[in-house]
Structure 1
Amino acid sequence: MAEPRFDLGDERLARAAWSRLVEPGDAVATALVDAMGPGGALGWVCAAVEDPAGAVRAADGGAGTDAAADAEAGAPAAPAFTAPQRLRRALERWEPRLDGLDPERDLAVLDRLGGRLVTPGAPGWPARTQDLGPQSPLCLWVRGDADLSAAFARSVALVGARACTDYGRRVATDLGETLASRGVTVLSGGAYGIDVAAHRGALAARGPTVAFLAGGPDRLYPAGNADVLRAVVERGGSVVSEVPPGSAPSRARFLLRNRLIAAAACATVVVEAAWRSGSLSTAARARDLLRPVGAVPGPVTSMASAGCHRLLREGAVCVTDADEVVELAGDLADLAPERAATARPGDELDPAGRRVFESLPLRGGAEPASVARAAGLSFAETLGVLGVLELGGYAERVDGRWRRAPAGRAGVGARGAPA
């Protein structure tokens, strides 16, 4: 095969070429790039396809004179960490895509879309995705805000089924809107159902949201959500893809896309999912990465929530509102208001005060002796407490009988009341 027609020393071009050459999450490609650099690894592949047997023998350490002969003949030296059989299979699947490899053309298309290629180590690169290890992305094709590092630093993934119910759609929209209004980036996959509802909620709050595509950045898929995805880009969010322009979405790429969502987010929440929903794979990857996973419960009779209930049984955290989502995420805990139960009259009283207060009638009145019997206190102690409650605005005496003070007076003048 002829040498590539572009500069292998340009890391940006080399990584763009790799994203065209291999499928997302290719562990062999990642290992080669990590060991040899994107340009060096691509050069090795181009040479290796001319002599795959020699390249594989070199990778295996050779067999006596064969290795020496390969070396003298100039066979490319492969990194020794790659199992020969895996390397052979990788070369076989990469070779058909080597012809016509033109990353400059792909980058020109991205430039016309107003996008940017983000590469590891460059400004905006989301280091969180490196937690995927050998399945880490080689580069990301981005339309919209390219500072993914900042966007993902305070982010939550809201995912779920395409075939959702009105309940699931409403919950996803409410969560997306509330989270985005607090400055949390809402991540999802741009699909029908829960995904697009989460994006719409974030857009309604004029907050940040990022959509991960299974196809190229020029393929706003599904077509029915194209207007929403364009709005994501136009209103300060991002559309992110791991494959170059022109790449078609496929089932395999949807599942691989899910691993990126799980890695990018501080926490993943499955809003509504049936027993075999693809969104459960996102939750599984998040769990593998030790990211928090939450699930929204639904009606026990709803098959549309069977997947969420399964997650809850397996240890996912039950979440019902945005406060619980940010609490789940941990890194966003500063955004979660402290929860407090609704205060009731008399809650601030000491035990004896509460017992007497709860023994007082709301209407009419009761003799002190009757109050003492109901409260289980002595007559003398009850008289003392009644006096304190009267001072605090909790009780009033009418014609020698006692009752609770009208609502709104409790606590007035209560500085001397028991607490």
Structure 2
Amino acid sequence: MGYNIAMILEALLSSVVIQLTVSGPISPPVAEYLAREIRRANSERAELVLITMDTPGGLDESMRSIIKEEIASEVPICVYVYPQGGRCASAGVFIAAAADLVAMAPGTNIGAAHPVSMGEKADSVMLEKLTNDAVAYLASLYAKTGRPTEWAEKFVRLSVSLSADSAVSAGIADLIAESPEQLLKALEGKPVRGKTLELASARVIKRGMGFRDSLLALLANPNIAYILLMIGLYGLLFELAHPGGIFPGVTGAVSLILAFYSFQLLPVNYAGVLLIILGVGLMLAEVKITSHGILGTGGVLSLLIGSIMLFDVSVPYLRISWVTVAVVVILTLLLFIFVIGKALRAQIWKPTTGREGLAGEEGVALEDIRAGGRGQVFVHGERWMAEAYEDIARGDVVVVEEVKGLRIKVRKKR
């Protein structure tokens, strides 16, 4: 009993390190996750917040909201570029610059922070303004954390990127560590903000992104947003073409809502959205209107161009992959060909139901029928009054030659 109480008291009195993880672009869901957890760590009076980071960059607004929380935090922040082979580029450089401590794993790099315009293309004057703003912002963060400010110019204007060893030599990073455990040992006793870090007996609490944060971060992926848009369009169009299906309509509506939520997180070119909608509409019109393939071809081209234009940015992580575009366009084209083929076959094939569908069908005579006379026959699961072209005996197999009103004309099968 006393031993258990001692363990509980030791756990309560020991320092706590909150470990957070960023792996991917800096997006609004990631910013919300980091900001929330940094505030929570402050309320818990943690010894240190450790952010492991592997990011290609991200949105400026999200980056600045994270930096504001870092600056306001009373708990020291350490950004750790991890795992090995990871990077801290673009927006990640600014987030690291605002941290009290920067560590890197071997084989990682930091830098390449030149601003990229989102949405409409920025002219040379606007791009220069964005660059000057980014340089001044990064320099101010380095000045605050006591790091050499001249690297702000190199990272932003020249897109310089440093290896872990070079970053430590340049004073941009504080140390190199192979793992979070090794890093915490190296930081033991290090002075930060006028206090000494006590991490020898610290409990490490890992708080990753929860289901909600992970789902929202997934929706911020341009490939997912694009796929949701296509599912939504096809689901609603199928429901309109075949009312009462319910499932396609519900799936389409939910997918479209999620797609438009994703578009709020991404630099969307709405001309691309309109071209995609136009492309789908043209291909469906081809089914209804005989245009000898003109509407269908225009639809495929409109869909392809709209897909390329949808996220018109230069950074790879905010563009739709060519593989995704190719798969969607090919599947759409195959679906279009399948529907067109069904429509053509429906026009060419002989009817198989109703009166017209009886012509050529075989049946059995239910009684003797003289040539020119009438009698009953069993055809297509039904009794019919038939006129015979020739003498037919009961049980003979007959073939329907013609349908006249409620009677059919038959002959014996040769």
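The numbers here are math on the coordinates, done by the rules we state, and not lab data. These numbers come from a predicted model, not from an experiment. Cβ atoms are built from the backbone, for glycine too; each structure is taken alone.
Odds and ends about this structure:
- Origin of the value 73, 28, 15, where semi-axes √(5λ) of the Cα gyration tensor in Å was derived from one of 1, 2: 2
- Between structures 1, 2, the calculation of mean count of other Cβ atoms within 10 Å over residues 206-213 yields its largest number for 1.
- Entry that produces 4.0 once distance in nm of label points 7 Å out along Cα→Cβ at positions 102 and 230 is calculated, selected from 1, 2: 2
- Computed over structures 1, 2, mean count of other Cβ atoms within 10 Å over residues 238-245 reaches its largest value in 1.
- Structure from which -16000 was derived, helix-only ellipticity at 222 nm (-39500 (n - 2.57) for each DSSP H run of 4 or more, over all residues; to 500), options 1, 2: 2
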